[in-house]
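Please go over the structures that come below.
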Structure 1
């Protein structure tokens, strides 16, 4: 069936009309602390407007419960991974990440998801997109969102991605097989530079708040890091459930950073990260995190509309870890060596960072790796109302 009136591009392959519903082949995977619906590129409409209608209908947005779709009513579970053949030399596949808003009729492609990225490696193994001989498979993934390639090292057995293992990810029950992700080649995803302003710290003039010290770093995610105290959060209060006042302050900060970089306002980037000194705190699950077990406490308030990230995005973890190892930033960890230990609302995440210098003496990233677990949850068909895929008609005159 056609999903638009008049002339329209060919409908996606693999759709089956079943009465007033369209059956679409899909899979559901957990990657780290996120879940995503996986779709082959061939089943996704190519036209941007049609693609947005399709993904919104698939996930049940906009609706705070996403009761009529596959979304889980949370930033972490309203995600889609679109997989296609590689478009760059040396990559094994293309991967486009779509963040589907829960409350608004919008789909964002501004960033990659570092947690879902782990599941992309598993998907590649399970779908036979890479040879799965030996005990581990290195998957080269071209992320279309950022135009960068990253690596997913996936443990395998008998041709399948392993599930059981001792790797634990705070925010995920139990343990699983360790998937290693290295994002060292994702420098400058948005701006083309690790330090877009050329400085590890700068004063950002934020309307209504005045000049605030921030560090803007661009690897994996383009992020703006700020001391939580600069936004009125008391010392040792992070992580905190954001009030309307704090959300407004973060929004003002993010928009000011976007203007500083010449970027559109009101998108997902730069991703705001609030940071604080190490201190004891309780996670959202009521578990104790000791100051001695972390190097920094941090919280992402991201998405559109802005909301607390209940764990920590893998990509933002890479950016913050690099920021922590860069001297002079608002998140610098003095005399730090080894993995950066980030305390977040659901526990800890560790990112192994190694920095060097390029021919000009500017900092370069030699390693930016972290561990996740992931697994397949479901293979089957999603059923999308055919009527929801048609464009809105103009009112009768």
Structure 2
């Protein structure tokens, strides 16, 4: 067995996944849509209790998005309901993918089609900017919900399983959707738009260090510059789309204008308006406001300078001094105007003189266990509306590392 090619087992795994998903789709496609939605919701309730890490990420995202607007009990309930709703919509997407066009049209209500019609009449194509919201996969069949005569395209991330990927791509292309990947040149995409085509981009997802710094839901983050580049290069018009559940197995689609000049900030503002149509329908599972920080990529690198500030929801950092080298302090490059700093010192220890006057200081026992540290992190995290974004420390204690990982809080150890 030691000489067996690992690729063989990978293909076996891919085939097994293909068979399992094909079987599940066959069953789901033959059930009534409302029943599929309710079964998905029930499954979501089960996953809510099982997927603790994902549950924490959902609540963290909601605390950032709605800080100061909703209290913690409201956010906890919204997190639970959105967990159920997201799973219900994901399962329903399998069902609607197999519907005939007449039935598909009957389960989707277009609230303001005149906005999209006026947009395509201007020429130079149209960008559709839906967030991960509701049954967003319905939009991949948009050429059957929109007035005829307009080609539809979509940016597409290939699935890890090549067999599932080939089947999905074939189905979408057979329905008239042209697929673009990140490898396609902007020239090809621009030509499609200038010919009057419509292209969908899920621009609400995180993009890592390559994105453009902008504000999203009141928080400085990095967002995809692709919509801005296409608007500027092709002269096309962009509109955001909200997909809201109106009853089990039925959804409402609404368009939202992107204001001039159509830059990244304007695109993200339109997506935010779409999200606010129905926050419970939004797929909050991704760690959207993740900070891609490391000992060599600091907060000034992430936010492009030290003067940038969030308009409503600044970052929050915890400086962990307990148990660390007494001479260690936060390096100058890690101070930033958009970050609120709080400090943790051991009980009985004196606060270093370099800590800013009036700063929030927390205390932990000198010999805290992993459980103790985790409980202190939870207490500190929920002591304010906004969650902790990251922890800075000169402490290499394994207990702190494990406790922060359990609470999904990014720990950045900086060498003394």
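Where a number appears in this text, it was derived from the coordinates with a stated rule and is not lab data. Because the structure is a prediction, the values reported are computed rather than measured. Cβ atoms are built from the backbone, for glycine too; each structure is taken alone.
Some values worked out for this structure:
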| item | result |
| --- | --- |
| Structure (1, 2) behind the derived value 0.05 of FRET efficiency 1/(1 + (r/R0)^6) of positions 260 and 348 (r between Cβ atoms, R0 = 35 Å, to 0.05) | 2 |
| Structure from which 23.6 was derived, Kirkwood radius over Cα pairs in Å, options 1, 2 | 2 |
| Comparison of 1, 2 - label where FRET efficiency 1/(1 + (r/R0)^6) of positions 76 and 212 (r between Cβ atoms, R0 = 30 Å, to 0.05) is highest | 1 |
| Which of 1, 2 yields -4500 [helix-only ellipticity at 222 nm (-39500 (n - 2.57) for each DSSP H run of 4 or more, over all residues; to 500), calculated] | 1 |
| Winner on FRET efficiency 1/(1 + (r/R0)^6) of positions 84 and 236 (r between Cβ atoms, R0 = 41 Å, to 0.05) once structures 1, 2 are ranked, highest first | 2 |
| Parent structure of the calculated result 7, 25, 33, 26, 8, 1, given that P(r) over Cα pairs in 10 Å bins from 0, in percent, for residues 36-267 alone is the read-out and 1, 2 the choices | 1 |
